[in-house]
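*Asks:* Next up: some structures, all given as structure tokens.
Nothing in this text is a laboratory measurement; each read-out follows from the coordinates by a stated rule. As the structure is a prediction and not an experimental result, all values here were calculated from the model. Cβ atoms are built from the backbone, for glycine too; each structure is taken alone.
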Structure P
């Protein structure tokens, strides 16, 4: 069986295969370091519609989720950015380009929003090379949401509360060095295995067996 020959060949050359994997992991980490290291700061906001307080829990929850979805998209807009920058927080404006296109792209890449299903909560994560700046932006977003959030969903008896204070990461989270190293390792092992098998095939080390 070919499979037995393949397995034996890989077992005999495991050091070479592993070398390919480790080399690829190192290259992946090296390439990742060409991108700026960014920390994160995460907040969670609870969306409450008071006029639905008498409705059944399922209906109230789904309504809150729809509003959280809308607010999660509003965060990326220029209007919301302007309100965040106008808030009295210690945000360094120098990182934002004067060019509108570049500024919008940077703002969008800086933020990640996610609705936590079946909870009525919106999670907002800020990425920044300075962890303290990431926290300041997160606090500013929470402030705008809690004070003016209802303006973006047609008013009404809406309440937005910050239920989790900004949580800063201790280490850079972007680029994800461990994940990139693992992907490089896996790819390197695959390439190394292919190289070993192809070399053995060229040298006629595989034979047909019943």
Structure Q
């Protein structure tokens, strides 16, 4: 979903990123720079969790995006097959106020140790349950009714740690020049998406190719 589509309709259609003009290098797998993926002119920051990890993959997403919801089971399956030295993490975008609220929700769930149990439930509540998840009272009630700690979540959403992570997420999305989700950033050097690659499944194939390229370099 593109940023301009967010402006028109926060939950509307409008898949992915605009294609970049002027394709250049063509990979061995037939993936073309400028068509299937974009190479950044200025590398984005990379944050690896330890010396055993060599390549970082970032999925940029928004809880309210229907394409991100459709991509979630694909990305879950794909990440299970990644090489052991690849570090994967999800980064919620903060384009506008609605995205920034969900961004803080994600990081508050992470801060309070509730992300693993609540992440898919939040997605399902929005896209299958018709919930907006757009206010503190709504998300606190939802988490509490699903066996979580709503009070702890509310405190975390206002905390310094969550605000710091949200600011860093915005900086990373800006560095990757992300203007639509879902999108995959690889090693601070490339990004791809279902819109660029042609489908969500093919985007993971392009990402596999880019991970190999990052390993070789």
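*Asks:* Quick check for you: by Rg/Rh (Cα atoms, Kirkwood Rh), for residues 31-102 alone, which of P, Q is greatest?
*Replies:* Top value of Rg/Rh (Cα atoms, Kirkwood Rh), for residues 31-102 alone goes to structure P.
*Asks:* Quick one: semi-axes √(5λ) of the Cα gyration tensor in Å came out at 30, 19, 15 when computed from one of P, Q, so which one is it?
*Replies:* Here the read-out was taken from Q.
*Asks:* When relative contact order in percent (Cα under 8 Å, 6 or more apart) is calculated for each of the structures P, Q, which structure yields the highest value?
*Replies:* Going through P, Q one by one, relative contact order in percent (Cα under 8 Å, 6 or more apart) is largest in P.
*Asks:* Taking -14500 as the value of helix-only ellipticity at 222 nm (-39500 (n - 2.57) for each DSSP H run of 4 or more, over all residues; to 500) derived from one of the structures shown (P, Q), identify that structure.
*Replies:* Only one of P, Q returns -14500 for helix-only ellipticity at 222 nm (-39500 (n - 2.57) for each DSSP H run of 4 or more, over all residues; to 500), namely Q.
*Asks:* Determine which structure produced the value 1.5 for distance in nm of label points 7 Å out along Cα→Cβ at positions 135 and 167, calculated from the coordinates; the candidates are P, Q.
*Replies:* Of the options listed, only P reproduces it.
*Asks:* Here's a follow-up. If you work out mean count of other Cβ atoms within 10 Å over residues 95-102 for P, Q, which one comes out largest?
*Replies:* Q
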